[in-house]
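Participant: What follows is a group of structures, each given as structure tokens.
Since every read-out is calculated from the coordinates, none of them should be taken as a lab result. What you see is a predicted model; the values in this text were computed from it and never measured. Cβ atoms are built from the backbone, for glycine too; each structure is taken alone.
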Structure P
Amino acid sequence: MTEPNDILYEHIGQSLESFQWVAEQLDELLHHGADLLTEALLNDGKILVCGMGSSAALGQGFATGMLSKFDRERPGLPVLALSGDGSLMSGISYDTNPNDIFARQVRTLAHEQDVLLAISASGKAPAVIKAVQAAHDMGLCVVALTGPDGGDIATLLEENDVELSVSGATNTSLQLTHHLILNCLGALIEHQLFGGEL
């Protein structure tokens, strides 16, 4: 019979393994992704973030940290979570197509100097896929957080895009690892833009 502590240790162990994998395998890509996002902000662009379900929640948390702060007091940074307005999303879904909830916002709000930050554990969320396609149509680069094989999103990425694909993680540890990656991106962006303590 499985004991509660066994479940606890298993989940913690899986998450620690996934975190260690990120440190060993994604360090260069994390820096590349942070550089891309930072460059957009330096060029008076913004970061547009999208994801479905728990990925949407992660994206909204990232946007909050960028508009407020991660590790230090500093000016707010222009990051927009495309999942943040339920009325807007339900209106787009009703009037056009549920899979257009992010793509329509990208086509309406994005400028060429912006970057799309797309989060999808499966890499197969139709609304996120369409957002990536819309971003490319608008000339935007994409930073994508995906799961083990990247799904359909990986096949859409172009040479200047960055994919942060987490391998060998369960769904639970994958979400935690995406959270870690977003926190790392936020900390790297803060460091690049503001250096030492403000």
Structure Q
Amino acid sequence: MGCKVVLGDICSFSRGASIPRARMHDTGDYLYIHYGDLYKGFDLRIDVESPSKPIPFILRGEKVKESQCLKDQDIVYVLTSETVDDLGHAYLFNNPQNKLAVSGTETTIVRVKRRDLVIPAYLNYLMSSPCFIGELRRYVRGMKVFRVHPADVSRIEIELPHIETQRKVVSILDSIYTKQRINTQLNGYLAERHQSWKHQSLLT
């Protein structure tokens, strides 16, 4: 049997660390999830072991709070954007080896405190759904830069099915997600090959 819960009762919310791109590196001590990179290569998940694009690093000397460090199965949440449509993007942080990582500027870490009630992967899919995003937009503030305060997100009530049902839903959606990624990669490869063949035909 499922239940209705308020997000603030099952999750914590922490703002990311503000570190400029000029102090990001190809190697370093902490992986750094920069807001600007999320829209250009990641979709729904950030897989540390096989990222869809390289993840930059920051050095140990940066002032980083413990609350800004990411743990495996945290959700990196975007609550600040130049457009309303870009608000509410959620990315599950898959980091099974627990590599040191920091969530960056204009991101919010959503950490599930009650895993007996909700699976982080299920919550990530739920928070990415049109229904949830529609609810989120009730709390949008700003004109040129749009924001939703984490305190407002914590007030949103969600309905959760039984934990076993959540596992089944995640399994199905993960399969669809994987197939979509494979198709996207295949289409990208075919497009590159087409351009290469086209270029070669022009030279002959």
Structure R
Amino acid sequence: MKLRTVDLTFGAVFVCLMAIGANITVWFPFLAIPIGGASVPLSLQTFFAILTGLMLGAKRALMALLTYVLIGIAGVPVFANLQAGPVQLIKPTGGFILSFILVAVIAGWIAEQKKKPSLGIYMTGAIAGLTINYMVGVNYMYLAMNSWLDLEISYTVAWSGMIPFLIKDAGMAVLAAVFMVQISKRLPTHWTQTRTKQLA
């Protein structure tokens, strides 16, 4: 895949949006919910990860979200609560950080399957991305707490504690799909055409 200036620009924009979405609780601390002895921050990262995939397509989204994660691991404070470094991946929310890459790729791949944009295909991609986000994130959180973090928590509690986040992110996933329908009407024709040819 040949990268153009516009591809790099859009990718950089979504890296920044992921960093902003991760740090809402820096300005609004009450948006962090305690679960089993750990604090899980409310964020807009799932929304932006889904939107990255829907807008950029699978390959561009992969590069954008992989860049975001690698920047954070390298030490730039782009993760939740302005944290950085590889140690963030062994924390309870580490699975969510890693899952964002899959979220964007899956949502993007599904969106590429039809040349003509539609709410249905965007909604399918958004819900699939949301499902991946929570399956990877919650199971990783449960594993982390009950193994190397030595914080005993039942599987039921792990999932039930995430219900407020799941409800919020489900609503945001729907919003991302609706938002993308409007965006696609304003994108240049050549952008949508090249995006749908990425898998070729």
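Participant: Matching task: -18000 is the computed value of helix-only ellipticity at 222 nm (-39500 (n - 2.57) for each DSSP H run of 4 or more, over all residues; to 500). Pick the structure from P, Q, R.
Facilitator: The correct label is P.
Participant: Taking distance in nm of label points 7 Å out along Cα→Cβ at positions 150 and 174 for each of P, Q, R, which is largest?
Facilitator: Largest one: structure R.
Participant: Ranked by mean count of other Cβ atoms within 10 Å over residues 46-53, which of P, Q, R sits at the highest value?
Facilitator: Max of mean count of other Cβ atoms within 10 Å over residues 46-53: R.
Participant: Compute mean projected area of the Cα convex hull in nm² for each of P, Q, R and report the one that scores greatest.
Facilitator: That would be structure Q.
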